[in-house]
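The next part holds the structures, each set out as C-alpha cells.
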Structure I
Amino acid sequence: MEDLLFVIYPWVKSLHIMAVISWMAGLFYLPRLFVYHVEKAGKVQDAPVIFQEMEEKLIRVIMRPAMVVSWVCGLIMVVTPGIIDWGAVWPWAKGVSVIGMTWFHHWLGLRRKDFLMGRNRLTGRQYRMMNEVPTLLMVVIVLAVIVKF
C-alpha cells in the first residue's frame, strides 16, 4: 500500500491543487454574488431568481465537488508515509485553517438557504467583510505549506 501511495502522490497532489483552486474561486465568488443579490436584485425584475440559480449552481456544480476532491486528496497525502512532519506546527495550522474553510463553505450554504426562504438579514457590507475570511485562511494555509513554520 505504501508503494502505491508513493506512486500516486504526484498525481494526487496535482489534483489536490486543482481542486483547491476551484474551491477557492467559489469561496471568493459566492459572497460577491450575495453582495449583488442584496444590493441590486430588487431593482431588476426576476433578478432574485437569477441570482438564486447562479448561487445554487456555483455551490452544487463547482464548490461542493471541489471541496470533496480537496479533502479526499488531502487525506490521501496525509496518510502517505514520510510526507508530513507531525512534530512541526505547519500541518496543524493548515488543518485548522482547512476546517475553518470548510466551516465557511457551509456557512455560505446556510446564507444561500436564507435567500431562498426570503430571510436574509445580512447587508452587502457584511458579505464584503465575510469575503475576507477565505483570503485570511488561504494566507495561513499557503504560508504553512510553503514556509513550513
Structure II
Amino acid sequence: MNTTIIGLDKKQAEELTINLNELLSNFQVYYQNLRGLHWNIKGKNFFELHVKFEEFYTDSQEKIDMIAERILTLEGTPLHTFSDYIELAKVPVGKNVTNDVEGVSLVVNSLAELLRIERFILEASDKASDEGTNSMMSDFIAEQEKTIWMLNAWLS
C-alpha cells in the first residue's frame, strides 16, 4: 500500500515529516531563545518585555507539541535531541541578550525564518493534499505575520 493510514501518499508524507522536523528544530531553538530573553532582559522595558517573552514562549511550547504530534500523525518520528535541533536549525541563536531592541529584533528575525520554512511546508502540504498540515501552517503564518508587524511597530 502506498498510502498512510490517513490516506496520504507515503512518499509525500515522509518528505513532509522531514520538513516538519526542520520546523520543529527551529521552533526549539526559538523557544530556548525566548526563555533566555524572558530571564535576561533588562532596562526600562523590562516589565513589558518580560511578560511578552513569556507569552511568546508559552505559545511556542504549544506549537512545538502540535508539530511533533503532526509528525506522528504522518507516521514519522519527531526529533527530540538538542544535537538534532542545533544541526537543523537556521533560527539565529541569542546568547546573553539583555538589550530590549536586540531582543525584539532577535524575535523578528527568528519569526521571519520560521515563516520561510512554514511557507515551504504550506506549499508541499498543498501538493500532497495534506489538509491537516496545510491548515496548521496557514494558522501559524497568519499569527506570526501579525506578530512581526506588531514587533516592528514597537521597534519603530
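Here distance in nm of label points 7 Å out along Cα→Cβ at positions 53 and 133 was derived from just one of the structures I, II, and that gives 3.3; the source is II.
With Rg and Dmax of the Cα atoms in Å, for residues 77-140 alone coming out at 14.6, 44, pick the structure among I, II it was computed from. Only structure II yields this read-out.
Please state which of the structures I, II yields 36 when relative contact order in percent (Cα under 8 Å, 6 or more apart) is computed from it. Structure of origin is I.
Taking mean count of other Cβ atoms within 10 Å over residues 21-28 as the criterion, the highest value among I, II goes to II. When Kirkwood radius over Cα pairs in Å is calculated for each of I, II, the greatest value falls to I. Determine which structure produced the value 1.9 for distance in nm of label points 7 Å out along Cα→Cβ at positions 69 and 117, calculated from the coordinates; the candidates are I, II. Source structure: II.
Values quoted throughout were computed directly from the atomic coordinates according to the rules given, and no laboratory measurement underlies them. In this text, all values refer to a predicted model and were calculated from it rather than measured experimentally. Cβ atoms are built from the backbone, for glycine too; each structure is taken alone.
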